[in-house]
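What follows are several structures.
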Structure 1
Amino acid sequence: MNKEAEEPIEDADVKPLPPVDTKREYDPVLPGAKDWPVVRMSRHRKEFIEKVIDYTFDRVKELVGKSAESMVEELETTLHREMLRIKQNPWKVDPEDDYDFWKRVRNELTTMRYAPNMREQADRMMREIISRYVNEIAGNFNPSSYRVARKVVTFGLTRLLNAARLPGYTSIFKSEFSLQDKVNIVGEVDQLRSLAKKGTIVMVPTHFSNLDSVLVGWVMNVLGLPPFIYGAGLNLFNINIFAYFMNSLGAYKVDRRKKNTPYLEALKAYSSIALEYGCHSLFFPGGTRSRSGKIEKRLKMGLLGTAMEAQRMIYEKDESDQAKKIFIVPVVLNYHFVLEAPSLINEYLKMKGQERYYVENDEFSNSYKITTFLLKFFTKGSDISVSIGEAMDLFGNKIDQEGNSIDAHGRKINTREYFMKDGEIKTDKQRDMEYTRMLSEVIVREYHKHNRVFSSHLVAFTAFQMIKKRHRKLDLYNLLRLPEEDLVIDYQEFKTTFKGLRKVLYQLYQDGKVKLAPHMSWKSEEVIAHGLENVGMYHALRPLVRNEAGDIVIQDMNKLYYYHNRMLGYELERYL
């Protein structure tokens, strides 16, 4: 009998949840590659890059100021930060001439302040630096390579999945299971496919692992969507297998070591102009992977702001009612475990409440580690969920199937009016920043609404909160240092607490405030067993296990805290 369809017999408040359809197939939204927006952009790559350079240069001049001295000062700041990067944190993916280029910049800056044409020289050098950045950032999408990469990823992972779940040496050649048996795609799929033909999609997923980009890319392919462009960390291009697939799948490079104004403006300009070209885009508004394990609460305004800027530019150029709209689609990724969890939570705990420059950790430092991880992951049989949220416009309004913006009273809205003043489209940075901030708040609410709770999330939350309640006078850091004898929970006590929290979750689910995986409707003991089996399953030291007496034992409080954090934001701790 399929457990996903099993009815619980223990709790009257727990009703069966609908199973996931893993066999649905989707036709391409745009069958011909010539119709893909990213292909149209690639045909005019040189023109596109020049436009990004021009736009970035104008923005830098606007930010830095009109005087020659201010431009030289910005160049000196950029040079200083780049020389520090080269000295303190070099990567093998960096250009071979990196040091020589910045050494030449330094030499030219030495004499620039005394030159009669200082402003002209400073502008020339700034434009050269921006051009270098933009050409580094720019993706190089190729339809043929995209098709090959797509087939290789799907074929390879499907073979791996069948080898893991079917007996015998020949199982690797079978096709009984598809990746959709492993990766559950749920939510507003039909709306997403419909809107991809009517406007430009900006997909904004939560971010927990370096695998997220590959996972979401595969999902978009399964759903028949045209290729999206997306920013991928430059550090991932250190790895040959990642570099090949990301170059083929539409990635542009993001170097988080570079914090200077010209680079950041080049990144934003690249995103804005690509959206203006109609390229569907994916970016992680949390900026980096969640180090705490929490669903993101504070989103980065920069990339979200590029969508706002692109929409304004589209309306400026097209005054008709047919001007393309940009749609925001939140996506929530759910894992039973995250490969990088130990180092991420350690980073978070060391600098809790602060932001600092960090060196990327090396869980994905080579192809061997990635292959080993994938083998273990598929062998364990743990599932992933990708939850597609409801689309919204850039102002947080809902979208109907025709792409119209709908207000809280069900009335159609003309979003062009948001950008107008005195009857004309006007540039207003402060206004757009406020719109972007409001949009980020709506996205965060949608993340929590479409978060799909797994058994592993709830067992981790239950265990950590029970220990916290038992030692309510301890702060977080002392709680994490509790001795082994204090990290045992009576199973019956745990089960009672778990059932109570699940009941609360069911009420939240019925109120439309959260999603639940189908296995959450099994009998309590089965859900607990499933959660214990899957939480942090890849790690050498598991967060939670049962001892010989049947009680719950916490083996690693740091990891438990990380997985527990996924359930924050629903105020469940009030019910313990």
Structure 2
Amino acid sequence: MEHAAIPYLREALIFLAAAGIAVPLLSRLRVNPIIGYLLIGSVIGPYGLGLLAESVPSLSPLVILDLGGVQAFAEIGVVFLMFVIGLELSLERLWNARRLVFGLGLAQIVVTAAAVSLSAHLLGLPLPMALVVGAALALSSTAIVMQLLIDGRRQREPVGRTAFSILLMQDLAVVPLLFIVTVLAAPAGQSLATGLALALAKAALAIVVIYGAGRLLLRPVLREIAQAKNSEMFTAAVLLAAVGVAALTESFGLSMALGALLAGLLLAETEYRHQIEVDIAPFKGLLLGLFFMSVGMGIDWRQVAAAPFGIAAIVAGLWLMKSLIISGLALLFGRPRAVAVETGLLLGQSGEFAFVILASAAALGVVTGDVEQTILIVASLGMLLTPGMAKLAQGIGNALGNRHAEMLAERQEDDVHEKAGHVVIAGFGRVGQTLAAALRAEGIDYVATDTDASLVDIQRRSGEPIHFGDASRTEVLEKAGVAKAAVVAVTMNDAPAVSRIVGEIHRRWPNAVIHARARDPEHSRRLRELGAASSVPETIEASLRLASVVLTDTGLDSDSVERRIAAQRSNAAL
């Protein structure tokens, strides 16, 4: 008895081999996984090694020539991407960043889409096609940019917060943009207004049905499954919710992406949110990898070879246009110049949702094959160039920020050298800002210094007496008024820098009272040898704080707790 062959088994094996072998190897070379999937897809696809398969039969087992099944699975990857975005959203998070998200982010999408659409129309594209191209290229790569910010630990810096706000609005805009694509594909006899009204009515009905069903059924069902303590059943229920709601919206004639986003939003309001994020992470990563591989497979690099200068001009022109628009809008919304310029350069590429919008438009006949292929190439090249551009953008931002901070310092009217009896805070990060808040509450005068130009700019705008400068340099310390200061507090999280600053202050002003932040007891002893009056090991103080709470809750009286903690602190200082 013959068994039916498993469909797309060979393609699945090739993909799993790429995901399990090739991508980790590229990651060791510090290649972003998404870029790795794009590159691998272009190599094993019909326009890569597939072009040689006929002449070199031995290559046939290593290439994928039939993209139909791969693209079908890849759509599921997009569903999970939108589902995760819905899970990560919250009304509180959106409300806290509403000015940047709904102000700057929305303005960026509208202005960029309009500028790109106009340019495409002037170059000869029909208006509906130009509008789709503008919508697709207005979006940037959330996956790559956020990964770069996380890897550099910059997501909480001004550039990271600004970029995230814009990217968040872009993610939210994907569903409305897909609506617009559907409207543009409406029959010739149907007006744009009628098509938009029908799409909005369908969307409203779908949202009402899904929200009602979710509120009535989803939480009770998940509660019953969770009580059964069966992790496999719980994961299956979550996957069913994500794909099922996506299928429901598709039955309304809308995109599956909308349903996935709604499913994520519904589950984000439940107590199971964090467990869900952990459970679906492996599925999301693999399916998104399949999506990006399918994109890479669909890129005909022969077009790049045929018109390299034309493609390069489009990529560079798009990046320049988006960078100028984003930088200008960021300045209008009060972001510092260095932050605005770096954010603009960082978000100048097109992103993964361009592929989603183009695929939908191509399926509906709004975009032709040649235009779709060109935009796919432009978007892919932009994503490949993003890591290098991010380094360049950071360098330009730092240079602009340093110069701007120096100009602010030159224009400052409050002469620090006239101060006396104040506190000098070297380093204005989390610890420095907490210390400043305590001093401000007690009415004690202080002056702070920091080497982060963007931080200095933002804090000065909010009224903080902070100046740009390296506190290990005597000129900066003199301008901060160390000679007449009551106390100098060195609060940086950079142990070598703290040691260098303490030593320089004690050498130049031996009578200065220095209190410093230490990394550990050994560093604390070294700082006291360099001249610090006291040094606080952050690890020890956190442990002592926890010990104090635990001892108190065990019933020990407060005097005994204080004596024990004081003894421990003295032992740690030895």
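Out of 1, 2, which has the highest value for Rg/Rh (Cα atoms, Kirkwood Rh)? Don't jump to the answer; show the numbers that get you there.
On the way: 1: 0.98; 2: 1.05.
Ranking 1, 2 on Rg/Rh (Cα atoms, Kirkwood Rh), first place is 2.
So helix-only ellipticity at 222 nm (-39500 (n - 2.57) for each DSSP H run of 4 or more, over all residues; to 500), computed for just one structure, reads -15500; which one of 1, 2 is that?
This figure was derived from 1.
Where is relative contact order in percent (Cα under 8 Å, 6 or more apart) largest, in which of 1, 2?
Numbers: 1: 19; 2: 15.
By relative contact order in percent (Cα under 8 Å, 6 or more apart), the leading structure of 1, 2 is 1.
Mean count of other Cβ atoms within 10 Å over residues 81-88 computed as 15.0: which structure among 1, 2?
1
Coordinate-derived values only; no laboratory data. Quantities reported herein were computed from a predicted structural model and do not represent experimental measurements. Cβ atoms are built from the backbone, for glycine too; each structure is taken alone.
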